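Peer 1: Following this line, the structures themselves.
Just so it is clear, none of the values below were taken in a lab; they were calculated from the coordinates. Remember, it's a predicted structure, so these values are computed and weren't measured experimentally. Cβ atoms are built from the backbone, for glycine too; each structure is taken alone.
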Structure P
Amino acid sequence: MSIKVANGWTDFEVIATGGGEKLERWGGIYLLRPDPQAIWSPRSDFSKYDGLHAHYLRSNTGGGKWKILKKFPEEWTVKYTFKSGKQLKFYISPTGFKHTGLFPEQAVNWEQVSCLIADVSQAHSPQRNNKSSKASINKSEDLGDEISAKVSVLNLFGYTGGATVAAASSGAQVTHVDASTGMTDVCRRNCELNGINSVRYIVDDCAKFVAREIRRGKKYDAIIMDPPSFGRGANGEVWKIEQHLEDLVKICVQVLSEKPLFFLINSYTTGLQPTVLKNILARAFEKLKLDASIDAYEIGLSTCEKIVLPAGCSCLATFKEV
């Protein structure tokens, strides 16, 4: 099984790893955060690193908090430059759950998605089945009907919009879905930061939204999903990726257009192998008789230590007739 490594960053780097932590640079800000994969011994005491701004400390009872060592902004931006030379910007803001609002290893998927969309958009200017929408936050309604020629992308569990920005900047009309109003608002701001206005923002449960799209007859040329390992809905519904991912994929394939472009799944779940994602997609496509090339792989981050830090797995299916 292959591993794809995000090694094109200049505004981000992993300086050192070990002891369940990773020392990172985000622009000019240095953070020390937990990482469940970095179980090997550290070469030094990272908490004493010269220049460290904050250290996220785990609590024995769950969760944790930031220990601030040097003053730094509540929010700042970083840039990512694609192999093509295209540059995107993202807001960074450390949260109470150790995250920063961006997963830099996803750059490997941004690159692939961007190329697929750009190639089709430039070569064919395809007349798709979907109607795009004006940017807005809405729970259920189709909001408009502006640019039917664009590749239509459904991004589920979209978080702060890394994949949404990458897809939209390449010419796609993106429907971004996430259950968190706060995260969706950050996505909107990331899009504005990059001059993007072709995104439809939906705050809703992803499975419920897809079920409504099926009833409405809505179709998409591409689907991206990045489901959590575990989640709990507003009414107490429990999501466990091992139990519910296959059912979600089965309903998602029902909103694919007649000539789809790709289907991408990403997972951070420790122990979930890339082949699991591949098998789930392959079985879902069999019933619809879709001819797809499916690539399952680990993703990781290059480090200053000259080793790769594992950061989950992905599976990208591309369809042979677009």
Structure Q
Amino acid sequence: MPGPVVEAAALVKRYGEHTVVDGVSFAVEPGECLGLLGPNGAGKTTTIRMVTCFSPPSGGSLRVFGLPVDPTHHRAIKARLGIVQQDESLDPDLTVEMNLVVFASYFGIPRASARARAEEMIRFAALAERRDARIRTLSGGMKRRVLIAKALAHEPQLLFLDEPTAGVDVELRKHMWQTVRELRESGVTIILTTHYIDEAEEMADRVGVINNGELILVEHKTELMRKLGKKQLTLQLQQRLEAVPPGLSAYNLHIGNEGSELTYTYDTQAERTGITSLLKELSDAGIRFRDLQTKQSSLEDIFVDLVKRPQ
């Protein structure tokens, strides 16, 4: 059995006295997509820069493809990485096709093979109509597609997507999501950083939540929602309610919509939800409702709750 593609243990990054990444530990298995989720400035990009050999760790240990991330192994590690960064790294005076051909040649790919690979990536990134366009003439969304194609030009085994859809339109985001699904199916391992919760939910197998330089948790997204998810039962009342009767205080009910709604939040993993007893006590108290609905907490709800917790 192959080991993890990335292994980070107690990873630390300091700039002077300022600690940006503080004791981060995680592993990425072959063929999975790990989403690193967190607000801007949480430490996501700094973590990626250490893993991709662009910024040396200040402490802890880090291995990629089983190799220690130190100067003696940087070349061997980088040869197997693809990186889609937030900033552009394209030659504005070259065409889409030539950007890809030139980049592939940096990895020792012969010219003919580089052109064939560029052609493959142009089709993959839906850039056929703009193959001969110079980069300076492309929209921001089109440049994003070229960056993805470029990162894949040398057939990397590990792909980094750093805020890949920041500032792009909905259509391109959906195209990116489909691209990541196809790459995962082909066996490429992916690490994604984002502050878009729906992006992590759509693309990642596991989610790591980073806040203030600390990795709060790493969990499979479905397991995360099972463990930390809650449900809400909302009752539309027949008559407005000014206050929750004292006898119902144990249910921690919330009055909303100017007294016309009553919301009960309960743990999805609890042995008893308490709904049956709540409805009976509401009836005994003379509180009638005309409709009810339930809502399962989303990954966004869980993320907001996690980052608001005291560190």
Structure R
Amino acid sequence: MRKIFNVRAATAEARDRAILRALPDLIFILRRDGTYIDYHARDHALLFAPPSTFIGRTIREVMPAPLRDVMMNALERAGQSDEPVVIEYELPMDEPQWYEARIVQMDNDRFLSIVRNVTELKRVSELNRDLARRLISSQEVERQRIARELHDDISQRIAALNIQIDQIATHIDSAEPRGQLRALSAQVGEIASDVHRISYELHPSKLQLVGLVGALKSLCTDVSQRDLDVAFAHGEMPPTVGADVSLCVYRVVQEALHNVARHSRSRRAQVNVTYEDRQLAVQIADAGVGFDAGDAAHAGLGLLSIRERVAALNGRVTIDAAPGKGTRIAVRIPVPA
């Protein structure tokens, strides 16, 4: 029996050593007070400090000041949960490096922290974000150009056509053709209104004229007149909001209301905008059919556009939805000082 136990123990030890050799991650064992008591590093160059300077010492003694409270707080949370606590942080090494730490409790006094270098992932993410910013900027420039063409050229030509039709109608004695011309004139007027609306949707000039709150209020009023009953509310806003942030918030609300009108089967929606902790918080909610937020098939171009726009400004998007329980889109975007 002892021989079988020894064989099993040796097999488990060999397995554990193989796993450690294969892992590219750093592994640390800490006490509840933040003391480092053991570690594993396949490449010691990845360590922030030599083992002799951190083994037996605490997080508060080893880590840079801004990280001490973050890491100790993560240990405390890990001690209160069965799930891993994940934190992301930057360390000032030869070149700044980004790490992701997953912390779990081993027993009453010990914690396991698996740390992965995510610097390259951060760089790729930032490159993608920069590309998204460029694409969105180019898209807005093109939208502005098309809006200007519609307003300055197409709209004027439609208006001139309408005037000509009305002038011809005044010189027609017969009631039937004159009535047909009047009806044609009314149709042209409707086309002119649609072109004007499309021009405004492509480039919301009211953002510059009346500011973010005024433009959002106007947007909600316009949508209410066509598709939905939209209730708009806002809290106290900062004195100024940058053009990029204003346009992003406007497009988010515009796209979200478009989705509500097309997919929710609801006739009502709520839009709320507040400002707190130097962030604009935007919520768009409806009580419609909802959807499974975890189902990638429902992540259409509208939601993708919202995510990309918000991510380009270092913001966050949260989608709370469930079948039959409506949808709530919450967005938070930092407002530069």
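Peer 1: With Kirkwood radius over Cα pairs in Å computed per structure, which member of P, Q, R shows the largest figure?
Peer 2: Once Kirkwood radius over Cα pairs in Å is tallied for P, Q, R, the winner is R.
Peer 1: Let me ask another. Of the structures labelled P, Q, R, one was used to calculate relative contact order in percent (Cα under 8 Å, 6 or more apart), giving 16. Name it.
Peer 2: P
Peer 1: May I pose another question? Suppose distance in nm of label points 7 Å out along Cα→Cβ at positions 48 and 224 works out to 1.6; of P, Q, R, which structure was it derived from?
Peer 2: Label of the source structure: Q.
Peer 1: Upon calculation of helix-only ellipticity at 222 nm (-39500 (n - 2.57) for each DSSP H run of 4 or more, over all residues; to 500) from the atomic coordinates, which of the structures P, Q, R produces -7500?
Peer 2: P
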